[in-house]
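Each in structure tokens, the structures are laid out below.
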Structure I
Amino acid sequence: MRREKGRRGKKKVCSFCIDKIEQVDYKQADKLRRFMTERGKILPRRISGTCARHQRQLTVAIKRTREMALLPYTAD
């Protein structure tokens, strides 16, 4: 299933920018879980649709949440 040449999909919009969130909080584990795979990996920008600034904050927040044992490093 290839896309036609020159055809692009719909641009994803950053959910943090829509909600006007300045800082991504590491204590909201349920919200951060949405940006991880079932295996525990952090989703890249092109898949999650976050902007560059919030993606950097998101990565740091997920790593802090893992360190605090609110999120797992890997799936069981």
Structure II
Amino acid sequence: MDRQRSRLGFVLFTIYLLLYGGFVLINAFRPTWMQVQPISGVNLAILYGFGLILAAFLLALLYGMFAKNEPAEEDA
């Protein structure tokens, strides 16, 4: 089970790394994109930042749900 948890953790970490990498790359190579205001005058930088926080929270919840400790089976 520890191997499965490690794999799940790695997959979820990779997902977050890709999301964060996108944020960094946009800021590095297309900073004007972050000034776009797609929703009610709030710029993309703020929306993406809050999205990263929400994504981290949701990924942590997923890990918590799928990596629960199973009760140890007693030997008869």
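Every number here is computed from the coordinates shown, using simple stated rules; none is lab data. Computed from a predicted structure; not experimentally measured. Cβ atoms are built from the backbone, for glycine too; each structure is taken alone.
State the single structure among I, II that was used to calculate relative contact order in percent (Cα under 8 Å, 6 or more apart), giving 36. The partial results should precede the final answer.
On the way: I: 36; II: 32.
For relative contact order in percent (Cα under 8 Å, 6 or more apart), the value 36 is produced by structure I.
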Origin of the value 10.6, where mean count of other Cβ atoms within 10 Å over residues 32-39 was derived from one of I, II: II
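With Rg/Rh (Cα atoms, Kirkwood Rh) as the yardstick, tell me which of I, II scores highest. Write down the numbers at each step before the final one.
On the way: I: 1.06; II: 1.23.
Once Rg/Rh (Cα atoms, Kirkwood Rh) is tallied for I, II, the winner is II.
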Value -9000, calculated as helix-only ellipticity at 222 nm (-39500 (n - 2.57) for each DSSP H run of 4 or more, over all residues; to 500), assigned to which of I, II: I
